[in-house]
Structures are given as C-alpha cells and as structure tokens.
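These are the structures, in structure tokens.
Read the figures in this text as sums done on the coordinates, not as results from a lab. All figures in this text were calculated on a predicted structure; none of them were measured in a lab. Cβ atoms are built from the backbone, for glycine too; each structure is taken alone.
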Structure I
Amino acid sequence: MPLLHIDNLHLAMRSYEGEAHVLNGVDLQVDRGQIWGLAGETGCGKSVTGLSVSRLVNTPPARYMQGRILFDGQDVLRMDEAAMRRLRGRAISMIFQDPSTNLNPVLRVGEQIADVALEIGRHAPEILGLGAQASGAERRRAAERLGIEMLERVGIPDAARRARDYPHQFSGGMRQRVLIAMALVGQPRLLIADEPTTALDVTLQAQILRLLSELVRRSDTAVLMITHNLGVVAQICSHVAVMYAGHVVESGRTREVLQSPRHPYTRALLAALPRPGLQRGQLANLPGRVPDLIRPPPGCRFAPRCAQAGPACTVATPASVAVSDSHRVACVHADVTRGVPA
C-alpha cells in the first residue's frame with residue numbers, strides 16, 4: 001500500500017464569476033523514500049493538490065466533489081479537524097514557497113521552531129524526549145534544544161547563536177533552511193515542498209536541493225516536490241507527475257518521462273527548455289493559454305492547444321493508460337505518441 005494515494009480527486013472553487021473546476025480527477029501514488037515532482041505551468045493545480053493533502057484548502061469556497069486522499073490507508077478528507085491537527089507536522093509536513101511571508105518577523109527563529117516542536121509534542125511527547133509528566137518549563141527547554149539541533153541539521157553554522165536572531169537577519173537561502181528545519185521537527189513521513197527554491201539563485205537552489213535529497217536518504221521520508229522547473233525535477237526527483245489544468249496527464253519514473261515523453265504537453269514543456277547552442281528566437285513556445293476553468297473545453301483540456309487533437313479528444317477526459325510498468329499517460333493518442341521522439 002502506498003504511503004499517499006490521491007484517487008480521482010475533483011475540487012471546485014466558487015468565485016464571483018462562477019465555480020471553477022480546479023482539480024479534474026487527480027491520481028497519484030507516492031511510496032516511502034520516493035521524491036515525486038509535481039510539475040506544470042502556473043495555475044495547473046499543483047499547489048492546491050499539495051494543500052489538499054494537508055487539508056489546508058478552505059471549504060468553502062472550495063468543495064471536494066469526488067475522490068479520496070488516502071494517507072497510510074486513511075482518507076484525510078473524512079477526518080475531523082482534531083485528527084488532522086495530530087497528523088499535520090508529525091506525519092505530514094509542508095515547506096511553503098516564500099520564507100519571508102511564512103516566518104513571523106517579530107519572533108526569534110529559535111522560538112518559532114520551538115513553538116512548532118511544542119505543538120507536535122502535545123500529541124507526540126517522544127519528539128521532545130520527555131515523559132508525559134514533564135513540566136511546562138522542561139518541555140520548553142527541550143523544544144529549544146530540538147530547535148537548535150534542527151538548525152544544525154540543515155547546515156546553519158553557529159546554530160545556538162543564530163537561533164536568537166530574527167528572520168530579517170538571515171539571507172534568503174538561510175530563511176529557506178529555517179523553513180525546512182521547522183518542517184522536519186516532527187520527523188514526518190511525508191514532506192510537501194511547494195516551490196522551495198523559486199526565490200533563490202542557482203547556487204542556493206543547488207544547496208537546498210542537495211540538502212533535501214540527503215535528508216530523504218537518511219530518514220526514508222517521502223517527498224512531494226511542487227515545481228514548474230523541470231531542471232529541478234531532473235536533478236532531485238525519482239518520479240514525476242505532469243499536470244495540466246487540474247489533471248495529471250503523464251507520470252512515471254523521472255528518467256523515462258523526461259527521456260521518452262508520451263503526452264504532447266510534456267513534449268511541449270521539454271521543447272521550451274533552453275539548450276546550449278540555441279540561438280535567439282529559436283526557443284520553442286506553446287501557443288494559446290491555459291483554459292478557463294469556469295468554462296473548460298469539453299474532453300481533454302489540452303486539446304485547444306494540441307497539434308494532434310482530433311474529434312475523439314473532445315468527447316471525454318482521457319483515461320490514464322500504462323505505456324510501461326511505471327509510466328502512464330492520459331491521451332487518446334497514447335499508442336501514436338509512443339513512437340514520437342522527445
């Protein structure tokens with residue numbers, strides 16, 4: 001049984017203009033020790049999928065129309081809020097995209113990590129290394145020690161001193177490391193990383209990705225890496241799922257998907273990557289735009305932008321079919337695209 005199984009998930013969200021069908025039958029399975037990349041254009045539903053796993057999407061205005069999110073065999077969509085609070089941080093943790101907006105500017109960094117540790121310790125006292133009868137002062141001291149230990153684990157030098165600093169005294173890369181430390185306090189089984197390197201330069205991005213990869217190897221944690229950058233996927237992810245307009249159009253082992261893409265959208269994304277020797281004006285682009293999710297096109301949502309689209313593409317949403325043991329694609333032309341080079 002996979003650690004995480006998103007099964008035919010449909011999510012709609014109300015707006016003043018109408019109800020947008022944001023997720024359209026998302027299917028995904030993540031096992032322990034795997035790093036899955038969830039890739040696609042801005043607005044394709046990647047972050048909403050990640051937030052749904054932790055059930056951090058407000059309902060209303062959103063509503064789950066169909067599907068399940070099974071974590072270790074339990075459907076998180078059917079859990080009450082008390083059960084979800086015990087799950088968040090301890091079993092499922094999340095690294096948010098922008099550290100400047102997800103760290104409190106008026107609290108010291110060590111205090112913020114200690115507060116997370118104390119909250120998790122309420123339901124899992126073993127995290128603090130104390131018994132259930134420990135006093136509040138003992139719990140606070142243990143949480144502060146754990147915070148310093150976590151800062152050391154993510155590579156922040158002189159962690160005991162830096163724990164007394166405020167977020168503005170850290171660089172962007174160091175703040176991102178603090179968010180990673182906070183996410184790992186509870187020793188989660190699943191880590192959801194929402195664009196953790198978007199605001200960083202190339203050098204810092206490589207450091208953060210290497211850090212995440214090392215942490216996964218040491219703890220056998222599963223990771224769902226949300227990104228629009230296929231270079232990040234190629235560098236760190238063991239598997240990848242490509243999303244378009246709320247639907248997973250292709251998924252499988254990273255090497256197989258990137259070297260032998262079967263879906264026209266995946267091929268279009270790869271064709272748009274810059275390559276050595278490419279001249280000005282030669283970079284491929286994908287015509288059209290992501291469809292209006294309030295009034296989506298019938299059938300395959302990619303059909304209006306697809307050069308291979310035919311009448312069959314507008315009948316129904318294509319089912320995901322296996323093109324190998326670990327590679328699936330949702331396209332009515334799956335047999336045709338099998339032989340098309342990347």
Structure II
Amino acid sequence: MRVRFKGTLLLSLAVAFLFLSGCLFGGLKDIDSLELAASQSVLAFGETTELMARGKTKTGKIVSVIPTWEILGGSGTLSESEFQASDWDYEGPVVLRATYNGVSAEITINVNGLLRDYEDPFPVPTSPWVVLPAKTESRVVEIGEPLDFFSTTVYLRRQNGSSLRGWGRFVWDGSIMLPDDPSPYTWMNPKFYEEIPEIPRLSHRVHFELIETQVLGRGTNFSRSVSHRTGTTFEESKELMQHLTSETTASARWGWGEIKTTLTYEIESRTKQSVKIEKEETVTRTWSFEHPNDFDTYLYSSWNKVDTFYLSDSNGVPLEDSPIFAGYGFSSSPVEIRGAVVVQKTWGFNDQR
C-alpha cells in the first residue's frame with residue numbers, strides 16, 4: 001500500500017509540473033517575458049544562491065521554465081541553476097542574464113563581506129602561460145584548544161623479547177598522565193616513563209588545490225564542466241577520532257554516522273570553526289566565467305579549498321615535526337576536508353610589444 005501511494009504521489013507531481021510549465025497547453029511557445037528570483041540577493045565570499053525563473057505568456061499565464069544563465073557583469077561561478085560568490089578579488093554587484101526561447105531578463109546579486117581569514121595564498125604568475133602549482137602553501141588559520149583526551153598507539157616489549165602494539169593514554173579528562181603501567185611489559189620508548197611536555201591541540205590550516213586553468217583573451221567568456229573532490233575519507237576521520245576521544249577500544253564498532261557526529265563536535269569545540277564532515281566524493285559542475293576588457297589576456301584559475309584539522313603543539317606545529325614533542329613518535333593524524341567552496345582567481349596581462 002505504501003509503494004502504491006508513493007507511485008501515485010510521484011505521478012501527481014509530474015502532472016502538476018507539466019501543468020505549471022505549460023507543456024499540456026503549449027504555453028512555453030507563447031512566453032514573452034521572464035520573472036527572475038534568487039534565494040539570496042546578498043552573498044558573502046563562498047556562499048551560493050539558487051536561481052529561479054518563471055515565464056509569462058501573452059495571455060498572462062505563469063509557467064515554470066529552465067533558462068540558460070550567463071554573467072553580464074561582475075565575477076563569480078555559475079552553474080545551471082546556482083551562482084556562487086567565488087572570485088577571490090571581487091566585491092560588488094553581479095548582473096546575471098537568463099534566456100529562454102529568445103526571451104531574456106536580468107537580475108542583480110550583490111557580493112560583499114569577503115570572508116578572508118588569511119592573506120592571499122595564490123601565486124603571482126609573470127605571464128598567462130606559466131604553469132601554476134598543483135596546490136598553494138598550507139597556512140595555519142587557528143591554533144586550537146588543548147585536548148581533553150589524547151591517546152595513541154604505542155609499542156611494548158614482552159618478556160620474551162617480542163613487541164606488542166597497544167593504546168597508551170597521555171591526556172585524560174584534560175590532565176596529563178603517565179601512560180598506563182604496562183607491567184609485566186615495558187615501554188619500548190623511554191620517553192613514555194615521563195609526562196609529556198604539554199597537552200596537544202587540535203589546530204586548523206588551509207590550502208587550495210588547482211582544478212582548472214585557462215588562458216582567455218579580452219572580454220572572452222568561458223564555460224566548461226569540471227570535476228573536483230568534496231568531503232573527506234573514512235580512514236582519515238577514524239584515525240583522528242581515535243586520538244580525540246576515550247573510545248579507542250571501540251574503534252571496530254564505529255560507523256560513519258558516529259564518526260561524523262563526534263568528529264564534527266570535537267572540531268567545532270576545539271577550533272571554533274564551523275565544519276561539515278562528509279564522505280569524500282567526486283562532483284561535476286558547469287562553471288561559467290565572464291572576463292572584462294581591462295587587459296589583453298587573462299589567466300583564469302579555479303581552486304578547491306581544503307581545510308585540514310590536525311594535532312599540533314601550542315605553536316601550531318604538527319606533532320611529528322614539533323621540537324616540543326621530538327622523540328615521542330606522535331602523529332598529527334591530519335584530516336583533509338574539501339568543502340563546497342571553489343575559489344576563482346584571475347590575473348590580467350597586457351601584450352608587451
């Protein structure tokens with residue numbers, strides 16, 4: 001009964017859509033104007049607005065349409081039905097045009113309040129034909145709060161001379177502690193017989209990975225479908241979570257949902273950064289760019305923003321590189337999270353003749 005109801009509902013929705021779009025009555029052929037709307041008219045850097053369009057026929061009927069969108073002025077990233085404020089250097093109005101069956105209309109989106117927590121990380125090319133690096137230098141955004149729990153795998157020496165790998169607790173309920181007494185075994189690392197010098201922290205750094213480059217002439221528009229990764233891997237997330245919680249022995253029972261919930265909470269509470277933990281996937285979108293007439297040639301580039309959360313010392317140095325934790329053999333267990341923000345960076349050049 002439930003399946004039959006679902007099928008009936010889908011059929012009803014399909015008929016309703018056909019009615020609204022005018023397909024049953026030929027209304028789409030009689031459209032003489034478009035009405036445009038956006039879910040948000042003011043965007044901060046990285047934010048996205050959904051674009052909508054309706055057509056009005058000569059008889060006054062309103063029908064749904066799917067137009068072709070283009071950027072007339074300003075800069076950003078345009079997909080089939082969304083606009084993203086993605087240009088690193090642009091702030092101001094963005095004029096979008098929608099066209100359907102030869103009928104066009106325009107709408108303006110304002111981009112302001114660029115959310116830059118760090119300096120411009122991108123290279124400075126000397127010409128439009130240089131090869132850009134695969135990724136930018138990683139920069140620390142925030143040194144996070146000390147951990148409540150910190151455990152890591154350690155090696156013990158058995159009485160017969162063989163080794164055993166297990167979990168050692170170094171921070172518990174916010175206090176530094178000596179690792180649990182392994183008697184009758186012994187720690188293979190002599191540093192584990194004394195308290196660690198300070199409590200590790202969960203910190204945050206950012207870099208950008210190159211997705212696409214294109215050399216374009218004065219006033220040229222560009223549109224292409226490009227793919228990039230979003231989210232993070234299960235293995236990375238699980239490893240970091242083991243260090244941050246008291247549930248090291250329960251790792252075999254952890255599912256993605258629990259890791260996602262716990263890790264999101266730990267990251268937000270330690271770094272005060274809003275983050276969305278999702279499994280990694282490859283997404284493909286159509287990106288469209290409008291270029292002004294200020295220079296003879298432009299080098300266009302798009303970059304995927306990557307947030308990395310990792311274990312560090314009080315200076316933001318990863319544990320494996322930290323002079324404070326030298327000799328302990330700790331790992332920073334970085335988790336790379338590729339979000340939905342794709343950043344556009346464009347450089348202009350004049351011909352030197």
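When mean count of other Cβ atoms within 10 Å over residues 87-94 is calculated for each of I, II, the greatest value falls to I. Can you spot which of I, II the value 4.1 was calculated from, given it is distance in nm of label points 7 Å out along Cα→Cβ at positions 175 and 295? Value 4.1 for distance in nm of label points 7 Å out along Cα→Cβ at positions 175 and 295 corresponds to I out of I, II.
Each of I, II could give helix-only ellipticity at 222 nm (-39500 (n - 2.57) for each DSSP H run of 4 or more, over all residues; to 500), but the derived value -9500 comes from I.
Tell me which structure, out of I, II, gives 1.00 once Rg/Rh (Cα atoms, Kirkwood Rh) is calculated.
Only structure I yields this read-out.
Using the calculated result 3.5 for distance in nm of label points 7 Å out along Cα→Cβ at positions 143 and 239, pick out the matching structure from I, II. Clearly, the read-out refers to I. Comparing mean count of other Cβ atoms within 10 Å over residues 71-78 across structures I, II, the highest value is found for II.
Work out the source of 21 here, i.e. which of I, II gives that when relative contact order in percent (Cα under 8 Å, 6 or more apart) is computed. Present the calculation step by step, with values, prior to reporting the outcome.
Working: I: 21; II: 17.
This figure was derived from I.
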